[in-house]
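Please find the structures below.
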Structure P
């Protein structure tokens, strides 16, 4: 099959989010199965390069001069709508770039795209291409989970993402949760398509079965780890407040949070959220025990995963299927996560980790202290994950995905 993945994040750098990471791993292993695989992303300039065994195209602009209708449309967008709805117009342009890229480089047997950034909307509407939309965590979820205001411009963006779901050829999601969350839209999708091209396919991780991990009981390695954007919805503040209580009893333990900064509203004021958390840490004299580090590459993260005591995912709201949680499991680490979104579909409570009530500081303190004080329990979780992680082996996930693509392309 000839497959195109659309990824709205710039892929030139090595610091990528969970969605991009999962997409590139899947692209690599689908290519290993003999498929012709392409990845399209946006960036600062048009470029092309080979990544492993697939091809990557990066576009920042596309030439519309040959089409008079599009020249008129661009003038309307630039001179009229852009002034009032700049983000919405930006999304329209990106969808147009994707559409004309597909017209030029296609046809493709399958085009896969996340719902966020409405990448493949025009392809679904104006071509016969088979578009598989993978549900992640759309713009509406991001704004709602982080208590951010939703302007008309933002609502228009959300509408584009909703339409990209409704008019897709098929839908996948790494979690059952996200299908339930989008249930009204999926009901409309089923009425339009009159088929059941809907499937839960988890993210996959690359697993080295010969690798063995041993817990190192040294002062250097006695830290807890959390990875992800530093934002309200990721539960960063809840984790810091909880750890503030934990280090009163466990003074030789550290907490490391790794992720990029975001802008959040705190007390009705828009601030850089990481700086806000740092000010809280210094104000309460926690700088010796809590480290806030910038986003790391996949290679750099390996050492943090390997050497941590255990991993914590304290998210709230519509967290879908955290790739970082899967990565921690792939290193046989015991995991703690909030009982929300798709997290319970990864963490089996009291089998490979522990769940706590979202935003509940007292509950999280209890769970952390339970694992810190019980080496035997932590070892049991690690031994379970040494077997459990095979469920998310990317080789199996690639086969599941290829089988579903075949079904969609022949339907």
Structure Q
């Protein structure tokens, strides 16, 4: 086997290991939603109180994630990743053996503390293992773990919990996390840097105008999207039975998987131009969904389109943050992850407030489209060349081959 082919196989295997880590982390984040009724009954707490297991996780990711990243900056990235997986596995083992609601909530906080730093290191490692012209593809490839967690991980974990008890689901998460940890240890190369990352350069990279604009775009656009997506099940439930809604959520996941991989390619080819176009198309997809979702065939098309466009946008945002914070991207990516989670929470809250104020379920996608367009408007705040350009920067262009004479 040729050396270049062997290198490609090793890189792909390493990216799969990183994707497996993201799969188990995102599964843990979303699994509790499906297990809430069982948790509430077994631990004898009301469902709204059990909901703190979801809200507490999101809040910990938003606030604690960047702090953990700052505290672990000088630890070599691979070693830090292995340590985070170990803590994550221990947190899920603690959740599985929890004797009461307080212990389970504490276990969720422990696992949530690893979330942002986990994402940051995995994405930065993925980008560092490939040629700059393929960073978007590598980040999208690893992020496939996120999509698979949504489509397969959380539903399967819920089925296991319903069949064998919710504690079994958490034990299974701990075991899978240890398997992913072994894969990382064996397959992901240790990065060698002349000097370990330091907090000063990371903070300076974080507060540059391009990074701040990207974080603001992420917050506004994702808040708009989650105004609608949070309530996708009840919107679809108006014309579909429960089994049909579950099937459509899988259609959304299939669209998200396709969109994620396409978005990685677009991020490499037309970095900033594709980002702005996708934001505009996401707003259009929300409007289209509002118009056609009252008909079953239209709802199927609309759900797939929403998944595809929304997740095509994600690798573009992630790649732009890595590039904009070049040289010190770890903290910036961790803050990006926290901002993304803040957008999820803000979108859910605003959607709920709109419904309480009398807005119809079917109108939420229209409100979401307005928010997404707000993200497009925020993107205009940046005037620089590197981020603004739709063309590849010189650093990311493939070298020109010389014609043989």
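Which of P, Q yields 36, 16, 10 for Cα extents along the principal axes in Å, for residues 265-312 alone, as computed?
Details: P: 38, 23, 16; Q: 36, 16, 10.
Here the read-out was taken from Q.
Using relative contact order in percent (Cα under 8 Å, 6 or more apart) for the comparison, can you identify which of P, Q gives the largest number?
Working: P: 15; Q: 25.
Answer by largest value of relative contact order in percent (Cα under 8 Å, 6 or more apart): Q.
Ranked by mean count of other Cβ atoms within 10 Å over residues 73-80, structures P, Q are led by Q, which has the greatest value.
Taking distance in nm of label points 7 Å out along Cα→Cβ at positions 33 and 89 as the criterion, the top structure among P, Q is P, with the largest value.
Match the computed value 22.0, 70 of Rg and Dmax of the Cα atoms in Å to one of the structures P, Q, and report its label. Could the numbers behind the result be given before it?
On the way: P: 22.0, 70; Q: 20.9, 80.
Computing Rg and Dmax of the Cα atoms in Å on every structure in P, Q gives 22.0, 70 only for P.
Consider the structures P, Q: one of them gives -26500 for helix-only ellipticity at 222 nm (-39500 (n - 2.57) for each DSSP H run of 4 or more, over all residues; to 500) as calculated from the coordinates. Say which. So the calculation was done on Q. Assuming 1.3 is distance in nm of label points 7 Å out along Cα→Cβ at positions 9 and 145 as calculated from a single structure, say which of P, Q it is. Here the read-out was taken from P.
Coordinate-derived values only; no laboratory data. Because the structure is a prediction, the values reported are computed rather than measured. Cβ atoms are built from the backbone, for glycine too; each structure is taken alone.
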